[in-house]
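Values in this text are rule-based calculations from the coordinates and carry no lab data. No experiment lies behind these values; they were computed from the predicted model shown. Cβ atoms are built from the backbone, for glycine too; each structure is taken alone.
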Structure 1
Amino acid sequence: GSPYEKVFQDQDSLIALYDIARESRFPHVNGFFSKDLREVREDQSGWIFARGGEAFIAFRPLQPYAWKPLDNGGRRLFSPYLKNGIVLQVAASSEYPDFASFQRAITSLELEARLDAVPTVHFRSLRGRMLEFTYGEIPKVNGEPLDYTHWPLFGGPFVEAKVDSEQLLLKYGKMRRLLDFRTLTVTDSRLEP
């Protein structure tokens, strides 16, 4: 990561904001687009749409950009603006009758961005949640600031760990593996049906 980048993810939406120092070694923002993405399309609304496997992707750069080719066949979105940002929204293709329906849903979403003094985004996600994010401040969801005091170290469908627990739970299907760094033990278990 970059010390000039702040990222906020809520469900299947992500906002990244940048306030890059002029003397920075890399005074720009990059966005990497794989050669494996299909139907990459730049919409007049400013959104860039793509299909990746069974996912629909909407990527919204908040400053002007240029495309640069990559050796592997992909492309790099290059934006040289120091106060910058992107909004990313994804959805399963099964949620929409077709790609055009997803694009219409995205372009109808509320999006307000201010980048002049301090980069700020207000975005209503596909899930109907109002996301508010200002560079250097605690993000808000539906007007409520996130409460980081109760966040786990890891909290996902495959890995769980509480802060300072010194234990890591790995999950796959019904299998569980607990790595306990206090006792240096590994315990395997299986959930019963």
Structure 2
Amino acid sequence: MKSASNNQIKLLRKLGQKKYREKEGLFVVEGERAVEQVLENGILNVREVFLEEGKAVSYQLTANSFYELDSKVMAEVTDTENSQGILAVCEIPKEASTEELSKKEGLIIATDRIQDPGNLGSIVRTAAWFGATAVLIGKGTVDLHNPKVVRSTAGATGMLPYKNCDLSKDLEVLEKKGWQTLLLDGNEGALSI
């Protein structure tokens, strides 16, 4: 296995920031279970896998490019305090269009100003588990490919089509196409259903 180059390490550091994820069209999946699921489900295009020197994995690796990082560099480029010693660089999937989504059936989850990465990751993970059709990411919601969001999805990143959007406009289009909108709100004064 080859050692990672300085350019690869610089890129890994940059991908912690949204502007670089958007510029490069790449994001990082961290942790043994999440990387294993991403490799197994084959939904995301995995560019590279980085392993901490001496790291053994208990599953068959199938990605094209594998590189080693020393433990100090791995600690610097991961978002977690105690790295599991493995991460994958994946291409950000193409966003779905509202027109594409309007032709589908099922349940589309719309997220509005969700700031906590763990909460968004849990919503995506749960939506994927229950077979939702897609996820709309409204303005003011944390980036879907933020490292903490990706980690919280527990490997479900990429399983659902998504769209970053202005919810009022996109929901209006979907309603005109026959979709029904239901709002879940835990705030005081919300109507219990």
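Look at mean count of other Cβ atoms within 10 Å over residues 2-9 for each of 1, 2: the largest one is in 1.
Using mean projected area of the Cα convex hull in nm², single out the structure from 1, 2 with the greatest value. Once mean projected area of the Cα convex hull in nm² is worked out for each structure, 1 has the highest.
Who wins on relative contact order in percent (Cα under 8 Å, 6 or more apart) among 1, 2, i.e. which is largest? Walk me through the intermediate numbers first.
Details: 1: 14; 2: 23.
Result for relative contact order in percent (Cα under 8 Å, 6 or more apart) over 1, 2: largest is 2.
Could you tell me which structure in 1, 2 was used to calculate helix-only ellipticity at 222 nm (-39500 (n - 2.57) for each DSSP H run of 4 or more, over all residues; to 500) as -9500? Comparing all candidates, it corresponds to 2.
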